[in-house]
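None of the figures in this text is laboratory data; all of them are computed from the coordinates on show. The model shown is predicted, which means the values in this text are computed figures rather than measured ones. Cβ atoms are built from the backbone, for glycine too; each structure is taken alone.
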Structure I
Amino acid sequence: MPVSVLDSAIFKDMFGTPAMRSVFDDHATIQRYIETEVALATVQGRLGVIPQAAATAIASRADAAKIDMKLLKEETEIVGYPILPLVHQLSKICGSEGEYLHWGATTQDIMDTATVLQIRDALALIDADLAELDDLLDGLAGHYRDTPMAGRTHLQHALPITFGYKAAVWLLMIRRHRERLAQLRPRVLVGQFGGAAGTLASLGNQGLAVHAALMAELKLGATPVTWHVARDGLAEAVQFLGLITATLGKIALDVMLMMTNELGEAFEPFVKGRGASSTMPQKRNPISCELMWSASRTVRQHAGLALDAMLHDFERATGPWHIEWSTIPEAFVLTAGSLHQAKFMLGGLEVDAARMRSNLDLSGGLIVAEAVMMGLAPHIGRQTAHDVVYDACRKAAKTGLQLSDVLCDEPAISSRMDKKSIEDLCNPLNYLGCAPQMVDRMRNFDRP
C-alpha cells in the first residue's frame with residue numbers, strides 16, 4: 001500500500017502529476033535500464049566488440065514486458081542492486097546471444113545512464129511548465145501594468161507599486177530559471193560508462209570508442225573521464241528544482257497574504273468547494289498556494305540530500321549513491337506538482353484592483369511620505385525635510401488626519417509649497433516611479 005503522498009491514491013495528484021510520475025515509475029525505470037543495455041550491445045556490435053548477430057538479437061528480443069517483476073524484486077533484495085538480476089532475466093529472454101549483454105559495463109553505468117535518460121524527459125516537462133508560467137505572468141504583468149497597490153516592506157506599507165510590477169518580479173525569476181535550464185542541460189545530460197573502476201579496462205583499446213558510440217546512440221553528452229563519484233551534475237539538477245520551487249513558494253506566500261480578509265487583493269480561482277472548511281462555511285482557503293509552499297520546503301530538503309550524496313568515497317561509493325534513488329524522483333515529482341498548482345492558480349487569479357486602491361489609501365497618505373520629503377528637500381535640505389515630514393507623519397498617524405491636511409497646516413512646509421503641490425505629492429498615483437516602465441522592460445526581455 002502507498003505510504004507517501006507522492007503515490008497515495010488520494011493525494012498523489014495534489015503533490016505531483018501523472019506525467020512526471022510516469023517518467024520515474026518502475027516500468028519507466030526498467031525500460032531505461034533495458035534501453036541502455038540494448039544501446040550498449042548495438043554499438044558494440046557495430047564496432048566488432050561483440051558479434052553483430054548477438055547485438056541484433058539482443059535489440060530485437062529485449063522486452064521490458066517479459067520481465068518477471070516479482071522475481072526481479074526478490075533477487076534485487078538479495079544482490080542489493082537491480083542490474084544483475086535484470087541481466088539474468090534478459091539473458092534468458094535473448095537466448096544464447098544474451099551472453100553478450102552488459103559487455104564491459106558495471107551496474108552503476110546502467111543505473112546512472114538510465115537516471116540521466118529519465119532526467120532528460122523530466123526536464124522537458126519542467127521546461128514546458130516554465131514556458132506556460134512565463135506566458136501567464138507576462139500576461140498578468142501587462143494587464144495590470146498600471147494598477148496601483150501598496151508596496152510592502154517588513155509587512156508594512158512602503159511605497160506605491162503596481163500589481164503588474166509585482167507580477168514582473170515573479171516573471172524575472174521564471175525567465176532566469178528557463179535560462180538556467182538551458183545552461184545546465186550540457187552538464188547534467190551526460191551518460192555513464194566506465195566499467196568496474198571507471199577505467200574501461202575490460203574493453204582494452206576499444207573502451208573509449210565504445211564510450212563515444214554509446215553516448216551518441218543515446219543522444220547524451222560525454223565526459224572525458226568517468227563520473228562514477230563526481231555527482232555534481234545530478235546534484236545541480238536537484239538544486240535547480242530547489243530554486244524553482246522556492247520561487248513558486250515566494251509567489252504562493254504573496255498570494256496567500258493577499259487572500260487574507262484584511263487585504264483581500266487577490267484570490268485563487270474560485271471552484272465550488274475548493275478550500276472549504278468542514279466547520280466554517282465562509283472559508284476560502286489558499287489550497288494551491290499551500291501546496292506550492294509545502295513543495296518549496298520539501299524540495300529544499302531534497303536539495304540538501306543531493307549535496308550529501310556527492311560525498312562518495314574513493315572510486316565507488318559506500319552508501320551515498322542510494323540517497324539519489326529517492327531524492328531525484330521525489331524532487332522532480334514535487335516540482336511538477338508545484339508547477340501544476342502554480343499554473344492553475346495564476347491562470348485564473350482573481351485580482352481586486354478596487355481593493356488594492358482602497359488599501360493603498362489606508363494610511364491616509366503616509367505611504368507617499370517619501371515623495372513629500374523629496375519634494376521639500378530642494379527648499380530646506382533633505383535631512384531637515386526628513387525630520388519635518390517625520391513629525392507630520394507621526395501627527396497624522398496619531399490623529400487620523402490625512403497627511404496632506406497635516407502638511408498644509410505645517411508652516412515650514414506650507415510656506416514653501418501651495419496646497420495643490422502638497423496634494424499632488426500626496427497622491428500615490430503620482431509616485432509609482434519607474435514601475436510601469438520596468439514592466440515593459442521585463443516583458444520585452446529576451447525569452448530563452
Structure II
Amino acid sequence: MAPSPPRLARELGTFGAVMMGLGSIVGTGVFVSIGIAAGVAGPAVVVAVAVGALVATFNGLSSAQLAANHPVSGGTYEYGYRFLTPTLGFAAGWMFLVAKSASAATAALGFSGYLLLALGADVGRWLVPVALLATAVVTAVVYSGLRRSNVTNVVVVSVTLAALAAFVGAGTPTALGNAGASFAGFFEAPEGGGGLRAVLYASALMFVAYTGYGRIATLGEEVKEPRTTIPRAIVTTLWVTAALYLAVALVAVGAVGADGLAAATAEQAAPLEVAARAFGVPGVAQVVAFGAITAMLGVLLNLVLGLSRVLLAMGRRADVPRLFGRVDAAGTTPGPAVLMMGAVIAAIALVGDVRTTWSFSAFAVLVYYALTNLAALRVPDEGRLFPRWVSVAGLVACLGLAFFVEPLTWGLGLGLLAVGLAWHVVARRLRARDATP
C-alpha cells in the first residue's frame with residue numbers, strides 16, 4: 001500500500017481560530033476597501049457593507065458545513081473533490097490562489113501606504129519597495145511554523161481592534177456633526193454613476209473584505225474538534241466583523257464624506273488615517289495608523305498561511321508539482337508552498353495600485369465561494385448543520401455579484417480560470433502517463 005501523505009498537527013482551539021479569522025478579515029477590508037467602495041457607491045457604501053455581510057453569512061455557514069464534515073487543509077479545493085468533481089475542485093483551488101494572492105498584495109501595499117504616510121515619507125516612491133519587504137518578512141514568519149504565527153496573530157488582532165475602537169469613539173461626534181452634508185446625495189458616487197449597479201459593485205468589493213473567515217476552514221486539518229470549533233469560530237468572527245465594519249463606515253463617511261475617503265485611498269492608500277485627522281482629537285490619527293500597520297501585517301500573515309495550505313493540498317494530488325505537497329519533519333509547515341506563495345504575492349504587489357489588486361480579487365473570490373455553496377448543497381442530510389436554502393442563497397448571491405465588477409476585471413478572471421483548467425487537463429494526462437507501466 002502507498003504511504004499516506006504527511007498530515008499537519010491539530011493545534012488551534014476556538015479562540016485561536018476566531019483570532020485567526022479576525023486577523024484575516026480585519027485589515028485590508030476595513031482600512032482600505034471601504035475607501036475603494038466609497039469611490040464606487042458614494043455614501044451608499046454603508047449599504048454595501050451590510051449587503052456584503054449578509055452574503056458573507058450565507059457563505060460562512062456553507063464553509064462551516066463543509067469544514068465540519070471534511071476537516072482537512074485546502075478549503076473548497078478539497079470540498080470540490082469530495083462533493084463535486086475533480087475539475088470543479090481544481091477550479092476552486094485555482095481561483096482561491098488567484099483571488100487571495102491579489103488580496104494579499106493589496107494588504108502589503110496598504111501596510112506600506114499607512115506606514116509611509118505616518119512617517120511622512122514619499123508614498124509614490126517607496127510604496128512598492130516597502131510592500132515587497134513586508135511580504136518577505138511575513139513569509140519568513142509563516143515559514144517558521146503555525147504556533148509562532150498564531151501568537152503573532154493574536155497580538156496583531158488585539159492592537160487592531162483597540163485602534164478601531166479609538167477611531168469610532170473619537171470620530172462619532174465629528175461624524176454626527178457632518179452627517180447632513182456627508183450623506184446628502186446618498187446614491188451619488190464621487191466617480192460618477194451611482195445607483196443600484198454601483199451599490200452592487202461596491203457590495204462585491206465589500207464581500208471580499210469579509211472572506212477571511214474562510215481561513216478558518218482552510219486550516220481545518222490543524223483545528224481541534226473541527227465539527228464544533230469551525231462553525232462556532234466562523235459565525236463568531238462574522239458577527240464581530242459586521243458590527244465593526246458598519247460602525248467604522250458610518251464614522252468614516254460621516255466625518256470626511258465618500259469623496260474624501262475615495263481620494264485618500266487613491267492617493268495614499270490610507271483612508272482611515274486621513275479621516276482620523278479630521279476629528280481634531282490629538283493622537284487618534286497616529287493610533288489608527290499604528291493599528292492599520294499591524295492589521296495589514298496580520299492579514300498578510302493569514303493569507304500566506306491560507307494560500308500555502310491550499311497549494312499544499314493541490315501538491316498532494318499533483319494538480320501542481322508534488323514539491324508543494326511536502327511538509328517539514330515536525331508536520332507544522334509546508335515550506336515549499338509558503339515560499340512559492342510569498343513570491344507570487346510579491347510579484348502582484350509590483351502593480352502598485354490597491355484598487356486594481358482588490359477589484360481583481362473580487363471576481364475570483366466570488367467564483368470560489370459560488371463553488372463552496374454548490375459543494376455544500378451536496379452534503380448528505382445526516383451530516384447537515386444548516387438548511388439547504390442557506391447554500392442556495394449564497395450561490396445565487398455570489399454568481400449575481402460576480403458580474404457587477406468591471407467587465408475588464410471579470411474578463412481577465414475568466415481568462416485565468418481558462419488557463420488553470422487547461423493546465424489541469426495537462427496535469428491529469430501527465431499523471432496518467434506516469435501511472436502507465
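Points worth noting:
- Read-out relative contact order in percent (Cα under 8 Å, 6 or more apart), computed value 18, structure in I, II: I
- Entry that produces 3.6 once distance in nm of label points 7 Å out along Cα→Cβ at positions 328 and 352 is calculated, selected from I, II: II
- Structures I, II, by Kirkwood radius over Cα pairs in Å, for residues 32-239 alone: label with the highest value: I
- Label whose coordinates, when Cα extents along the principal axes in Å is calculated, return 74, 41, 39 (choices I, II): II
- With helix-only ellipticity at 222 nm (-39500 (n - 2.57) for each DSSP H run of 4 or more, over all residues; to 500) derived as -20500, matching label from I, II: I
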